[in-house]
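Heads up, there are several structures right after this.
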Structure P
Amino acid sequence: MNKTIRRASVFALLLVLTLLVRATWVQFYDGQALADDKDNRRNAIATYADPLGNIIVAGNAITGSTRTGDSSDLAYKRTYTDGKLYAAVTGYASQSYAPTQLEGIYANLLDGTDSGLKTVMDTVTGERAAPGNVVTTIDPDVQKAAYKALGDKKGAAIAIDPTTGKILTVVSTPSYDPSSLTDANTAAAAWKELNADPDKPLTNRALRQPLPPGSTFKLVVAAAALEDGLYSSVDEKTTSPSPYTLPGTVTPLKNESSSAPCTNASIRVALQYSCNTVFAKMAVDLGQDKVRAMAEKFGFNDDKLDIPVRAYPSVYPSNMNRSSTALTGIGQYDVTATPLQMAMVSAAIANDGKLVSPHMVSETTDSGGDVVHNYDDGTTTKEIVSSHTAQQLQSAMQTVITDGTGTNAQIAGVTVGGKTGTAQHGENNDQSPYAWFTSYGKSDSTGKEVAVAVVVEQSDAARSEISGNGLAAPVAKAMMKAAVQ
């Protein structure tokens, strides 16, 4: 054979072998990655070829599916019942954008690709299983009460059953209608408008907007002082000058009211009048490590808090000087918390010191209603403080409601304990402060319990009228009333 022809033949053979190797590599190694790629149109076509499973509240579906236009290769699109009311729970399932919240967490279950849904026949044929459903712990009455009470205020509210850990409410305002993002033909315009809104309606403020908690954090400091033995009861006098000069500085820390009896006040009186001086000095006396340890027992600094949506961590800082430690005692400096976190604080106190892991999904089911996974049975319970400490704090929190700064949360026939908070905001406190309220309520007749937290970031109220009792407590009251009555 001619030498040149022989070389050309060998070269051609090598090219063929290379192509075969590459084709085999793509088919058996890269194939699944290509199939799963978010830009693979076939995935969207398959996902929306049939109706999705549903998210359930109190036995009723708050989601659905409807036919798209004949011109689309996506047969169905997601629909929502009371979309704005439940947006902070459901998130959205969009033909154009990645799903969020429960829609994102349970995307495989809702579109039928979850392995737990497959029957033997599905496994043999490779067919997609019938989609499953997500059953939430949300109470529609409490959800509606929170949403209505927040109204046009920018803020968030959350409610937890302290005895079970079930999350009864997740509300974030201003809200948005998830239906505006479901159709590929209209989603881009809605997406642009929502992201241009300075109030950020897509942000879940209840779970993912940590803010300075202000005086609501005093509950954590009080718990640390009682558990450490710094004070034996909420009625023991403290050693607390008023005003209190921040350590290492000449800066006096004052109380909101100069007439409040904060000098050497007990924990009960200091919570009742929200004495800054008492808790700032208490934090210094304990030291930042002990305060941080108690905060972390409640859930601060936990970057893996899944309910099942992952919440942003609430933060208690490290490596502070003593003056900064003092400011953390009143929920300022670099302390931040989500409404979920502050509801967890009240829930643990209300439940005699035990925190049941919070969750907003009760179970997932297959298309026939059989349980795929039960989350109520998978809860964990941690002792945060002793029952004695918890009961002391319950008593003091009740004084806040009956005779202190939280009187707007009083409910006839319900034992309520709470704590107000007004957190400074902006450089030199030049922005409107955040109004906080966290509390628990227990019906005197039915024994039903609930723990809540509310934050109002912005409202039409004048700056002088912004307070936890004025803005946030009425929202909490409406939620507690709906939950226990």
Structure Q
Amino acid sequence: MEPLLHLLDNVLDTTMMVIALLILAAVIAVGVLYVIDINQTTQAIRRNYPVIGRLRYVFEHLGVFFRQYFFAMDREELPFNRAQRAWVARAAKKLDSTIAFGSTKPLNRPGDIFFLNSAYPPTQEEIDAHTPSRITFGEGYAETPYTAASFFNVSAMSYGALSGTAIAALSTGAHQSGIWLNTGEGGLSPFHQTSPCDLVFQIGTAKYGVRDADGRLDTDKVAALAAIPEVRMFEIKLSQGAKPGKGGILPGEKVTPVIASTRGIPAGQDSISPNRHPEVTDAPSLLDLIAQVRAASGKPTGIKFVLGDATWLDDLCAAIHARGIASAPDFITLDSADGGTGAAPQGLMDNMGLPIATSLPLVHQRLIEAGLRDRIRLIATGKMVNPAGVAAALCLGADVVCSARGFMFALGCIQALQCNQNTCPTGITTHNPKLQKGLDPSLKSTRVANYAQSMREEVELIAHSCGVLDPHSLGRQHAFVINDRGLPEYLNTNH
């Protein structure tokens, strides 16, 4: 018994000594912080309230996460609220997406689009007998036209902005679900080719992946890419929703050797694209660039932009008619001002450009008036991560809808808002191997495919409720918008 008591005394003495040392270390740490805070001049709070003042900055940082998980209501948070993210999560995991006891979505919020159900929706027998329509790009104008299998696809996200594991998961998921994957402006990486999915190669203002030593377009590289069967179309990016009027930004810490070789730039240095294609100064020179890419590739070639000043569209349409309808872009990808996967100055992301709900019907109507709507396909992108957004875009004139952040949510994005810091906790937008290991490409690719399939099914459900068999048949007559007075306003003036 006595040895046991002696052992307990020793353990107790050791424990007390450890506690005393910890207390001493804490006192010393507080003392050091006090001296640092009282003598620094950069932050008034810390100088006036040493040590304690640091809590202000801790709470400010944690406040983002507390609001997201504890305080924000389901429909309040931005850029995407909990209800939107939850639907994507359920769709990606193939969970039940039904809800009970009524919707929490307000019915009087200006700008929201709702749908007009038909008195005679198609029966299940009629739906089963229907063959879905498909959209063809470049038919009669490109050597190799492309018929898209889906009206919903993956929007532009570069390898660099996203990790290799994330791109690999998107590639495999796109192949599984029969949708296309846009490479983004960062070039064609090995991760994009993890699976033989359809690819849209984006040519940004820096010409990554198709540039010569001076940064100009290398048509031989365009032709080499076009020889890859999976590369179906080429998209010339003029601007994007996150930063209209400014080129892409990739911090140097994210420019790994693989990214550098893919883009043709030095490793470890900031990758900043020009704010426009230097050779494009007006409508005729834009048509020259389109013709150059289409001739070199033989594939459908289009342009991507976020609309601001719309007067240049008139010049573009006039130039097309002057040169011939064959000179038109095979498609226009119209980005929304609230697009946002890329790092961007807040002044541009918050305040520049038109949202898709405004710009899409405007461009659709301009093309109709110019007699070019049948020639030019319309792709809509920007913040459409749920079925209602996709269906609304189809009603407003889109032929195809693409999403970037919707597929990021399917990969497991938690909206941590750290995309530009290389600290993404889910491994999606970071090149830190320790963080990337949490993203399992085999599992996430299945969720990508599930999300695409669920989206198509629910948009079809909306179309059937509106009385049409095919989502491509949705039009302005099938929807209404809430106006500034909180009242419904028909999109089709015939009502």
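Where does the value 25.0 come from, among P, Q, when mean count of other Cβ atoms within 10 Å over residues 413-420 is the thing being computed?
P
A value of 26.6 was derived for mean count of other Cβ atoms within 10 Å over residues 277-284; which structure in P, Q was it taken from?
Considering all the candidates, the number was obtained from P.
To test your reading of the models, identify which of P, Q gives -10500 for helix-only ellipticity at 222 nm (-39500 (n - 2.57) for each DSSP H run of 4 or more, over all residues; to 500) when calculated.
Going through each structure in turn, the value belongs to P.
Out of P, Q, which structure matches 19 when relative contact order in percent (Cα under 8 Å, 6 or more apart) is calculated?
Derived from Q, not from the others.
Quick check on the output: 22, 14, 9 is semi-axes √(5λ) of the Cα gyration tensor in Å, for residues 293-356 alone, derived from one of P, Q. Which one produced it?
P
Rule-based calculations on the coordinates, nothing more; no lab input. Because the structure is predicted, anything quoted here is derived from the model rather than measured. Cβ atoms are built from the backbone, for glycine too; each structure is taken alone.
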